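Engineer: What follows are several structures.
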Structure I
Amino acid sequence: MEQFADNAAVMEGEAAHHLGHVLRAQTGQLYELSDGERVWLGRIENVSRNRVQFALVEQLPAVHPTVDVTLLLSIVKFDAFEWAIEKATELGVHAIIPLAAERSEKALLTAATKRAERWKKILLEASQQSRRVRVPTLYPLGLLDEAFSRGTGAIRLCLSERTEAPPLKTALSSVIAQSATLAIGPEGGWTDRELEVARQNEFRPVSLGRLILRTETAVIVALASLNYALNDK
């Protein structure tokens, strides 16, 4: 939805075609609409081939994440990666940078650039489901050194399986921040060189405990912990 004006809104293009011809939307049905800033409940007034007109009924509460989190997520098998970015969206991430880690499968890295449009659609649908006003930014696949240098959050964390890494809980116990960058590695973990690059870019290695989690599970646990720790301060 591009904008709301005069208690009305118009949806055009692919989204309107999907709503009218795939979902079989009918006059009088109610839908939640967003223009990137606000959320309204809209009632369909007219449906044509690639255009749907709405009357605005009432403004709804909009979800604005209070912590700006950038997720550096290593490429793993696409079903797991796509599940992870869907849940990351529901948990409020601001941006996602797919990462070409040294232990990411080369065939997956080759195919990753062709999946960008699919991933953007996943982010859009997850945002709509969770009533987010803005869809997370999806960056192109990044090489390790470049991606880590983009870490601009007030707190920068790199999940590590190394025994010397302190618990995430400890790292967050005294932090007050409105932005964070979180890096999560592939199956098999980070290499020594990757951890050194992270250190050079001021990332702090942290652990989620003794259990070895799958990448997609680590995404949920870490983001939920960040939200709990930082949104409460």
Structure II
Amino acid sequence: MKRQSPIETHTSAPGSVRTLLKDRAYDELKALIQDGVFPPNMFLSERQLVERLGMSKTPIRSALELLEAQDLVVVSPQQGIVVKDLSAQEITDLFDMRCAVEPFIASRLASRSLGASSIARLDANLTLQVEAALVGDAPASTRLDVEFHILLAEFLENREAHSWLARCFDRLHRSILRINRLSPDRLARSHEDHSAIAAAITAGRAEDASRLMLGHLAYGRRFLQGG
């Protein structure tokens, strides 16, 4: 559903408009950070963000609070606003957790019977991955890569796993995009891995699904850690 703009909500209560502006500020700032427009370690100012987003400081400050809670920025009276980068140790920690969580998700899904709508959503995602890889569209491939993993957690209906993975990818998105831009051949390999995982899940091969997911994560880890 298309999000209403603040102009379209002139009959709404002031508090509703403020909420929409806060959400829009958050979405736009998050996209600017994850797409690399605001690269790691970049210093930002409230005035700069006011001009960029075309809104007042209040919704921007609310958005920055959320982004800081997600470890995407650091806001301090001394330095101002700094786009946070992931350290090598943080990447290692996140992948250690993914290696514990995601093979479990794949295995449990394979032990169930996915509904037709879930299979259709997976197929649609994989089709779009092929299209993005063929034209070397790293941003689209990255978005679809993240979406594939989040979809599996959604299908498992485990809220904790879904919530944790969403936060994890909020932090990893920039790093994955950077590698995808530097290594376009990885886009096709990523799709092949995803297709194999999806096939194992839909065929009910739990051990294969877990093993394939673990191998896929090991491959991604090597790229992000420079190995």
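Engineer: So if we calculate distance in nm of label points 7 Å out along Cα→Cβ at positions 50 and 218 for every structure here (I, II), which label has the highest result?
Structural biologist: Values: I: 4.4; II: 5.4.
Once distance in nm of label points 7 Å out along Cα→Cβ at positions 50 and 218 is worked out for each structure, II has the highest.
Engineer: Given a value of 0.80 for FRET efficiency 1/(1 + (r/R0)^6) of positions 42 and 122 (r between Cβ atoms, R0 = 30 Å, to 0.05), calculated from one of I, II, which structure does it belong to?
Structural biologist: Values: I: 0.80; II: 0.25.
Checking each candidate, the match is I.
Engineer: Can you tell which of I, II yields 1.44 when Cα Rg over 2.2 N^0.38 Å, for residues 98-137 alone is derived from it?
Structural biologist: Values: I: 1.44; II: 1.48.
Derived from the structure labelled I.
Engineer: If helix-only ellipticity at 222 nm (-39500 (n - 2.57) for each DSSP H run of 4 or more, over all residues; to 500) comes out at -9000 when worked out from the coordinates, which of I, II was used?
Structural biologist: Working: I: -9000; II: -24500.
The read-out was computed on structure I.
Engineer: If relative contact order in percent (Cα under 8 Å, 6 or more apart) computes to 20, which of I, II did it come from? Walk me through the intermediate numbers first.
Structural biologist: Values: I: 20; II: 23.
The read-out comes from structure I.
Engineer: Same structure again: Identify which of structures I, II gives the largest calculated value of mean projected area of the Cα convex hull in nm², for residues 162-209 alone.
Structural biologist: Working: I: 3.8; II: 4.1.
By mean projected area of the Cα convex hull in nm², for residues 162-209 alone, the leading structure of I, II is II.
Engineer: Identify the structure, out of I, II, from whose coordinates distance in nm of label points 7 Å out along Cα→Cβ at positions 58 and 170 was calculated to give 5.0. Working shown, then result.
Structural biologist: Values: I: 5.0; II: 2.3.
The structure behind it is I.
Throughout, read-outs are computed from the coordinates displayed, never taken from laboratory work. Note that the structure is a prediction, hence the values are computed from the model and not measured. Cβ atoms are built from the backbone, for glycine too; each structure is taken alone.
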